[in-house]
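Alright, structures below, take your time with them.
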Structure I
Amino acid sequence: MRLRSLLFAPGDRPERFEKALASGADAVILDLEDSVAPLNKPKARENVHEFVLHHAGETALLIRINPLTSPEFEDDLAALSGLHPFAIVLPKAEGAASVLKLAGSLASAIPILPIATETPSAIFEIGSYRDVSTSLCGLTWGAEDLPAAMGATTARRTDGRYTPPYELARSLTLFAAHAAAVPAIDTVYPDFRDLNGLRAYVGRARRDGFSGQMAIHPSQVEVINHAFTPDASEIAWAEKVAAAFAARPDAGVIQLDGRMLDLPHLKLAIRILDVAGR
């Protein structure tokens, strides 16, 4: 299935679960980690367990658990008993070893979506995700925990773009996802009122090769879905390229509308048609 938009909902706010399902998001992430205060985590686990138990067949439901090294981890595992969510979001993941540890702790095989850049050590393990690609449903990154761990004042420039260390983390996640042949999911755009800024951000994400983005508010979902859905002109171009290569199956290079196109253009066209369901 497509994972264009993945909307977070705090586990201790069950009144938001149904609203998240109705938002149009491709997936909803029920959060047991950062959006839930420590005192509220037991109730959040109850809320999430009950909701997933009765809604697992609807919109793809993911559960973000607490980190493997957290004292909350074992209680989160217990809360997963009897559940079959679409995937588990693993924060502060540190490469293939983290995925293997989580997979080995689960009672059944559930896909994992690691957040790949939240600790300094994690940066050096990003390339290992291709070794556990069959356990993944995608790969994503975060721009908040890493600067906090390093004592950086911010990950962003004044114009909203990332400073070089965090742009590197983003790029490495993108490359690692494609190396593992899983969806590359960009991180959240934190100012949910700034939809123009979001459009620019998500446009850049799609341009760079991401296939989806996480969201923190329902108002962001439509913008994200629209950005990651090929429009009519893109589909028409892709169909034309695919047809031109199909007409000349032995050609490595063709001329189309005054441009020379080779096999990378065909791969892009096929990708666009695949995303568009053609």
Structure II
Amino acid sequence: MNPSTTLLLPPPELQGCVRAFISRDTTGSALSMAERLNRFPSTPLCTLTWFLSGKAITVEPEEGVLLGRIVASGPLTRPVVTFNPGPVRAFMAVFYPSAWHQMCGLDPGDIVDCFIEPSRLGPGWMEMAQAVLQAPDDGARVALLAAFFKPRWTPAATQPAASWLERLKEAAHAGAGASARSIERRFKAIGGQPLRTLRRLDRAERTLADVHVAAAHGELAWSDIAAEAGYSDQAHLCREVRAITGATPAMLARGDESFWLYRIWR
């Protein structure tokens, strides 16, 4: 039996707050040691993860840290690899950093490259997380999260922005003070990384989506993809993708099991 991995889009009332929910189940799958790895890219997004059963241990950049059964993580400035010693069932909620900034007591910039307990996020978060852990299925988990987030999150008055980067720009410009320096400080506090870095991540995310579409249609031409995405050449594309994901574009296109997140992301 192959592992089951599903990306669930948020209900309408959480669009602009939650980027996606992810359900992962490897029980009943005969995975090799290499296939039990989980590879995550650098990202400005924030995540809550529940290990409904099984465990995860960090491999890179720090080795041997056993993650808690419920763990929150902030933006990542470098690729992260974890390992499941055995079968695992996990559920993830992935948040836009601007929404995370609004809903809890920590700026994303305060927990860059960190894994923390939900209790640090403010009143009620740990109780909510425990309720989600005990929920009978993914539908019930999404419903609990929606009920918790709706009173804590105020959607933008305008139409939803096209990307997480545009949402960050709106949030950074909405604060007090209009100088370039004050906006840059707010941008880093909310996004966890400088604007220049976040632009690179945004471009890489869009490029990797193009790679998967092209690979699925048997039309993978690296030089064309690099040019369309605005990279100076194919080598520039490869350097950027490797820095952000820890892998070459060819490795990602090949779709080894440890790159499961890249296969479902859209």
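Derivation of every value follows stated rules applied to the coordinates shown; laboratory data play no part. On a predicted model such as this, the values are computed, not experimentally measured, just so you know. Cβ atoms are built from the backbone, for glycine too; each structure is taken alone.
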Practice task
Using relative contact order in percent (Cα under 8 Å, 6 or more apart), single out the structure from I, II with the greatest value.
Solution key: II
Problem - Source structure (of I, II) for distance in nm of label points 7 Å out along Cα→Cβ at positions 38 and 86, computed value 1.7 - result: II
Completion exercise
If you rank structures I, II by FRET efficiency 1/(1 + (r/R0)^6) of positions 94 and 198 (r between Cβ atoms, R0 = 25 Å, to 0.05), the highest one is II
Handout entry: Identity of the structure behind 0.30 (criterion: FRET efficiency 1/(1 + (r/R0)^6) of positions 62 and 214 (r between Cβ atoms, R0 = 30 Å, to 0.05), calculated), options I, II
Key = II
